[in-house]
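Engineer: Several structures are given next for inspection.
Laboratory data are not the source of any read-out in this text; all were calculated from the coordinates shown. Worth saying up front: this structure is predicted, and the values here are computed from it rather than measured. Cβ atoms are built from the backbone, for glycine too; each structure is taken alone.
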Structure I
């Protein structure tokens, strides 16, 4: 991700893109293999290096919209990449200066007003966060900011602010996320993909 891309976005602007990511840094033999770039594997970025790169250019939190494991299905290619696992991911990132690099709990609640055209009943923020119209949902500070300080602001009611901090927002497991109303897929405390 180039700093230039985020530079030209307006504050609160949003970037959507898809790419292939790896669960580890690829060795030079994989990156430099003449076949693997054509398979969209040789240039795959380690997802944690991607997170660090985004943070370095001013985007400390991103959201995964869709993620699917890539099945290689060719024994010769599988032998070249070794134990690496590859994922096709669609990413949503916002240009918001006040985002934190981890999800924090400020007791904020977001309620979707149901006013986005073609989405009267629900709004999908990411692959783990769907807000139902009229239903209040406890969210992390970053999610509250993404919904309340972007083009989506008029479509959400955000209750609470960042004046009281309750600690980290638990996004460690799908059950915890479902129970607590945690933020999207990438506000995690572990390095797991």
Structure II
């Protein structure tokens, strides 16, 4: 119903902002990670929004990117994850990390999110696994990195190692699982990661 809002940041609170659009102040709930990235009060900002309607409340949820909004919509389709739970997940883990964690069946990473235990994390993996493809996950990561968010060196090396393993004939999910078991440090090369993976395999 409301695709996005573009206006002035009137207030920035711990879990929401008030965005003034055409003399109306909209209270928009944001992931904590998005609130930390916001410019100062009085700045112009564009938020992609999701309107959640319940019998007793109407809430507006906002995101800095379309990718985060789409991920939020997917998360709330999982039984047991409501809008606040989905916001909590996106506060703790980026959309890119969620995709890779689901593909790698990495319960531990997802369970880092507040209020998400191993059981809910497993359910989320089961429900969302068919929604993601490894190639698309890599493509989306590159798009996100070329935007405002620079990717860390460790993530780039991890991606290179996964791609190298798939070239060697391992399936995408196997490559993801094995790379997630490696303790990767800043000074490691992608080649060194691949060698460690092959030893484990």
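Engineer: Looking at structures I, II, which one was mean count of other Cβ atoms within 10 Å over residues 42-49 calculated from, given that it came out as 15.1? Walk me through the numbers on the way to the answer.
Structural biologist: Values: I: 18.0; II: 15.1.
It traces back to II.
Engineer: Quick check: 23 is what I get for relative contact order in percent (Cα under 8 Å, 6 or more apart), calculated from one of I, II. Which structure matches? Provide the component values of the computation, followed by the final result.
Structural biologist: Details: I: 23; II: 13.
So the calculation was done on I.
Engineer: If helix-only ellipticity at 222 nm (-39500 (n - 2.57) for each DSSP H run of 4 or more, over all residues; to 500) is calculated from each of I, II, which structure is the one that comes out at -14000? Kindly include the intermediate steps, with their values, before the conclusion.
Structural biologist: On the way: I: -5500; II: -14000.
Traced to structure II.
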